[in-house]
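Multiple structures follow.
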Structure P
């Protein structure tokens, strides 16, 4: 199979739903733009805190018609419910427990990293401060998690 045929093969995969949980509007905009620059044109949804994230994932209230995401990009430090609390609730929920969660945060604190992996995060990424490095990181994230990884089927 030629490279162009392979490109077409992978383009035919179903649309990937991404939930970005980020309280900073500027960080959210930057993340969305960086993912789009990296050719990630899947359906991106954004909520601003952990309470909204859980409502979205459980399809409650204004999120009753929300699609089930295939992957969650989760900030750590947020109001109302932080990333650790959200991750613990996702892993404790039978309908969500296998949902891939990527911690995407400014914290490189060893305690936060170990705690997140102890709570079964799939991946922990410290946001690069340099804009070009951040865009490269989002491209790599998009290439791996959104193009190559097969997400688990929904359980509910």
Structure Q
């Protein structure tokens, strides 16, 4: 729950930033000064990029959480023992030990969103956050395709 509160606070702060930058951009655009107009155009582009990035991350978080709950309800979460540090992060050696099984499962059935999600969890346990996010994004994409096609 505290993660959701943190995300909400950050989203509100980013929305405030976007609004303030948009206000400054408008003032520069209507200034009539060529340099001010150029800066105003730049300031219009930055909030658009920030809003897109915020949307993308929120959509990822919502999708990942939804699939995690669904996989848990179906009894498909990994049951492999992974030692967790007091901080909540898994011990990398344990993650690396279980990783090959999940990689092989995805190689055997690349259309299975559950396999991709479990692979993302294994990547995370092995300490590779970038690939973990990629695998979970792929799981979200595959699950969405399955809903659209079925």
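Can you say which of P, Q returns -28000 when helix-only ellipticity at 222 nm (-39500 (n - 2.57) for each DSSP H run of 4 or more, over all residues; to 500) is computed?
Values: P: -11500; Q: -28000.
Considering all the candidates, the number was obtained from Q.
One of P, Q was used to compute mean projected area of the Cα convex hull in nm², and the answer was 12.3. Which one was it?
Working: P: 9.7; Q: 12.3.
The value was obtained from structure Q.
Here distance in nm of label points 7 Å out along Cα→Cβ at positions 26 and 122 has been calculated and equals 3.0, so which of P, Q was it run on?
Details: P: 3.0; Q: 5.2.
Structure of origin is P.
By the measure relative contact order in percent (Cα under 8 Å, 6 or more apart), tell me the structure among P, Q with the highest figure. Intermediate results must be reported in sequence, preceding the final value.
Details: P: 25; Q: 15.
Between P, Q, the highest calculated value is found for P.
Here, each number is a calculation from the coordinates, and none is a lab measurement. What you see is a predicted model; the values in this text were computed from it and never measured. Cβ atoms are built from the backbone, for glycine too; each structure is taken alone.
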